[in-house]
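The structures come next, written out as structure tokens.
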Structure I
Amino acid sequence: MVSAESTTLTDRQVEVLELREQGLTQREVAERLGSTGSNVSAIERAAEQNVEQARRTLQLIRTIRSPVRLTADTGTTFDDLVDTIYDRGDEDGVKIAYCRPELYAHLFGQLEPYTTRNRLDREIEIGLTRDGEVKVFVPDQ
């Protein structure tokens with residue numbers, strides 16, 4: 001078993017996730033570990049929540065560490081967001097690493113759950129790295 005040391009997961013969560021990745025059902029995992037299916041389900045759910053929290057933490061840190069940061073308000077259209085990103089990049093001497101269609105697709109891929117009719121449903125934070133990467137962070141509401 002891989003060690004959970006220095007991660008957000010417990011040893012038991014890693015053990016359950018590894019067995020599930022091997023194709024075992026929750027019932028089979030429970031039998032192997034001398035537990036119940038509902039307990040295995042709860043462990044797996046908690047592990048997934050820990051992974052999601054770690055992913056969001058990384059997104060936040062990458063955005064915070066970006067030398068150029070901006071906030072896009074609720075109601076901003078994707079067209080306006082793309083324009084704003086290019087404008088801020090120009091102002092700060094950062095060449096955005098995406099052509100317009102790629103940037104649009106990059107943003108939409110991350111922000112689709114937070115949009116209605118091509119407009120943001122909530123405020124988001126954007127970071128631009130010196131290499132022109134665009135980092136997105138969606139704060140919880």
Structure II
Amino acid sequence: MRLKLYILIVIMALAVLGYGIYYTGTQAASDKLMEALSTELIESGEMENIKQTIESDPELKVFLDDDSKSVDESKLPFTTKEEATRAVVNKIGIPKLQDMQSKVQQGQMTKEDLIQEAERNFTEEEIAALKVIAYKELYNK
């Protein structure tokens with residue numbers, strides 16, 4: 001009987017430890033990804049190119065502005081870029097994100113494909129939260 005109890009305790013401890021490692025691992029990976037991406041965009045001047053692209057493309061501007069100004073932020077599933085990054089990493093995964101990035105850079109994936117991918121992986125509330133965070137980040141609000 002005692003042996004079963006010890007085995008049960010060990011299994012529970014391993015489960016808790018595994019969850020903790022998973023949570024901190026995804027959090028650390030998303031934080032590292034966000035920091036690297038932000039630094040790269042700012043240092044390369046690409047952030048200004050992104051702003052100009054959005055400003056000059058009416059579809060993208062409408063897509064981004066659509067929810068970002070009219071949404072009650074207290075009802076969003078996440079409100080910080082760290083939480084958003086964690087959600088994107090958890091739902092899509094780093095390998096698929098890297099694949100999508102390379103396809104966009106090579107011209108194999110359009111903005112419509114990206115929007116469809118987002119709609120496939122996220123709920124409407126999550127997409128609205130991503131729009132709000134992107135708007136804030138682009139326009140420093």
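Given structures I, II, which gives the highest value for FRET efficiency 1/(1 + (r/R0)^6) of positions 20 and 52 (r between Cβ atoms, R0 = 30 Å, to 0.05)?
I
Given 2.6 as the derived value for distance in nm of label points 7 Å out along Cα→Cβ at positions 44 and 116, which of the supplied structures I, II does it correspond to?
II
For which of the structures I, II does the calculation of Cα Rg over 2.2 N^0.38 Å, for residues 84-123 alone return 1.13?
The value was obtained from structure II.
A value of 3.2 was computed for distance in nm of label points 7 Å out along Cα→Cβ at positions 76 and 108; which of I, II is the source structure?
II
Suppose you compute helix-only ellipticity at 222 nm (-39500 (n - 2.57) for each DSSP H run of 4 or more, over all residues; to 500) for every structure in I, II: which one lands on -17000?
Derived from the structure labelled I.
If you work out relative contact order in percent (Cα under 8 Å, 6 or more apart) for I, II, which one comes out largest?
That would be structure II.
Of the structures I, II, report the one carrying the highest value of distance in nm of label points 7 Å out along Cα→Cβ at positions 28 and 132.
Ranking I, II on distance in nm of label points 7 Å out along Cα→Cβ at positions 28 and 132, first place is I.
Using Rg/Rh (Cα atoms, Kirkwood Rh), single out the structure from I, II with the greatest value.
Max of Rg/Rh (Cα atoms, Kirkwood Rh): I.
No value in this document is a laboratory result; all are computed from the given coordinates. Since we're looking at a predicted model, the values are computed, not measured. Cβ atoms are built from the backbone, for glycine too; each structure is taken alone.
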